[in-house]
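Q: What follows are several structures.
Derivation of every value follows stated rules applied to the coordinates shown; laboratory data play no part. Bear in mind that the values here come from a model prediction, so they are computed numbers and not experimental data. Cβ atoms are built from the backbone, for glycine too; each structure is taken alone.
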Structure P
Amino acid sequence: MIKVFPYTTITNSDNFRFKISRDTLRVKSFEVHTHEFSELVIILGGTALHLTDNGQYPLTAGDVFVLNGDMAHGFEACEGLRLCNMMYDPRAMLPQAGDIQQLAGYQALFVVEPLYRAHHPMHNLLRLSMQSLTQVDGMLDIILAEYKQKSVGYASMIEAIFLQLVVMLSRLYASKIDETRGESVGRLALALTLIETNYHQPLSLDDLAGAAHLSTTHFLRLFKETFNLSPIQYLIRLRIAKACALLNDKTLTVSEIAVRVGFDDSNYFSRQFKQVIGVSPRVYRQRT
């Protein structure tokens, strides 16, 4: 039976669900497990085999990957494996809006790759150079010191440095996407970037497939396999999420919000909103 690590493994607080550890594994293997939280893993040195449901692959210094909570994984054949784990609640630690969502590297590392990994065997696509790894390690030093000392304001400091780290890693990943355009992860990330930057504009399946440099049929199959949604369903859910934020602005009518997020028909918007959220936009607004 696979062991599951709950949020209480990292914290008993609902206000700051985060933990950082930097260790050298003293054992040859670490049991396969899952956890409720997400995990950003940076390999600082040594080697190992990373075990997943879809096979195993080698790890070495500079490898960076993200695991969602439901992804079973472990380590084997560890030889001086030094790694930093940052365990966190993605709803709190990752931005739900803003320009970072428009980085193809962010979409690849934090959105696509963890889901894609659950269905396909794959090697890590982001491997830091020694120069970048040194820079990242310095940022980890700051986060680790704040986490241990817990001085007043430590949570805010960690959130700020963590976000800076996320942006840096996303930019580094983005620089790799052109080189790895043949990789499905990079292709899907390019499509998600188009969605994030143009969700309020008319977007067709052909538009998204073109951004991914794939045939429409192949893109549709790959997208549904990864996200368990069609690209258009994904687009609609994103529009609804953007609408939820706008509904806090009482100066905007529901019809105006519908147009802002890409719906020409306010009645269709209301039907889609209720299907996704469970209540109408007006009821949602009254409850917030």
Structure Q
Amino acid sequence: METRFINTLPLITIVGPTASGKTALAIRLAKQYGGEIICADSRTIYKGMDIGTAKPTPVEQSQVPHWGLNLVEPGERFTAADFKAYALNKILEIRARHHIPFLVGGTGLYVDAILFDYEFGGPEKPELRAILQDMSIKELHDYCDKNNIKLPENSLNKRYIIRAIEQGSISTRRRTTPLKEVVIVGITTDKSTLRSRIEQRAEQLFNDDVVAEATKLGKIYGWNSEAMTGNIYRLVGRYLKGEFTYEEMRDKFVTSDWRLAKRQLTWLKRNPYITWLELQEAENYISNVLTDLRSHGIMDTKVIRGREVD
């Protein structure tokens, strides 16, 4: 066992693209080793957006404590800096309960903000924002290229691009190496398997009637709300306008999620400190780390399946 974990319970970080199986893996491990999960996902922070964001189900959430879900109303401002502050507080609380914090998600900026202790830029600049709002996505991309500004993970989201420009970059200062008390594992999946999982999840999503969920949210928050302009919700809005058929909407969603997975991997692959493993290998690897901790008396042996026993 690495001595860096002797005095502090580690932060188990599990990353990977959408539909890679990281959520189910985290739940299994958290149940076994007394963990609590912090979801690092820029979509599941929204209240009411349950089906379309593939949020952990009520049954899954009942198995181990989950944090980072349902934090704000759709359209309400919530930044990576907000997530960092929230997640750091939860990590402290979880460790104080002698539980293992699991940071799990595919939003690379959220994860890196914790691992590399990002210091974010200043507040918004209204004058600059007004100019940027009038630009197209392509114009914003060109602006970033000319000014050496790194594009955000979701480079098609206008709000994210503008925020990156306002800050001069996504962050001004960060660590060059991760925090010490972390284990970082990435779930690697061959392309055909990942594509198949994305298709299966799309089928489940539509079976759960995501169209009804999106229609309800669209009426409440408006289709132009930032939270409604991404993922499946944008496609449902266009479908309801008659722009394409139901089957075309399904196909477009699979393509959209596939592209999201590739963008997520592009971001994550820049982190040389991630140990990339297939799903079963990742489970064995993390289990070995946590078993070693338990054998050295670092973990509370009375913690079973996320609950303390007498």
Structure R
Amino acid sequence: MIYDLIIIGAGPAGLTASIYASRYKINHLVIGEIPGGLISEAHNVCNWPGEAEIGGYDLITKIKNHAEKLGAQIMIMEKVIEIKKENDIFILNTESQKKLEAKNILLTIGTKHRTLGLPEEKKYIGKGLAYCATCDAMFYKDKVVGVVGGGNSALTAALYLSEVAEKVYLIVRDDKFNGETVWVEHVINNKKIETIFNSGIQKLNGGNRLESIDLINGSNLKIDGLFVEIGTEPDELLIKQLNLTTDKGYIIVDKEQQTNIEGVWAAGDISTNSAGFRQVITACSEGAIATFSIFSSLQKNK
């Protein structure tokens, strides 16, 4: 079968695109490596219209259920490792050796966690080092943990961990926070959170598990766990295969979410249209715009 559209990514942008694709009667498939993308890791989402407060997993589950109710075919836990174009048809190969074909590709692949870049990092992943507070917080009940970062993800992670851990060190590279005022105020007023400004992680120490960290300010902190919340970055594998034009790794798109390659579209955190404001609501908006543009293109080519 040759699909009219294959959406790569099952986060907010991809699932919203699927909702609109179903309404436009576009024969499509959604492939998602991570169910819900990174938003599923969010402890609380407080800026989604109609929901004063909702967990990231609960929100994405609602969006996924909506897409499936309209008839979406969603292939979860599947990774596309290769895309090539032959005679105006895109050939996709997956990690499990599935071969798929489509007239159009919509990349909603989001971003991946940025790492510390330290030589000991891989050794301690899952052994005291984590990238998702929502996923791993309960392993550190009544223990001492650290959070690295100064943006919204770090602030909310520190607040969530303070509900579980005995103490939370928040390590910020700059001399101030870089997040929304409401989260900053909550952190400042939380007695279980101690903020260390103008510092970062120099070294990870321990045996089989992480036991302490050396900071660039010369101090050493004994901790049971460290959560890295220093932002995200694009996964460039498919981007490079398709020779897409990028800006700092993000896919350059026009107002219709079209890339420089005919038949390839992009939406959500991976696209430059987010302009640094990478939110669930903007991802959904771009997914909807992309599908409308693809529908219009299909109609013209009939």
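Q: When relative contact order in percent (Cα under 8 Å, 6 or more apart) is calculated, the result is 20; to which of the structures P, Q, R does this value belong?
A: R
Q: If you don't mind, another one. For mean count of other Cβ atoms within 10 Å over residues 46-53, which of P, Q, R scores largest?
A: Largest value of mean count of other Cβ atoms within 10 Å over residues 46-53: Q.
Q: Kindly point out which one of P, Q, R the value 3.5 was derived from, the read-out being distance in nm of label points 7 Å out along Cα→Cβ at positions 158 and 262.
A: P
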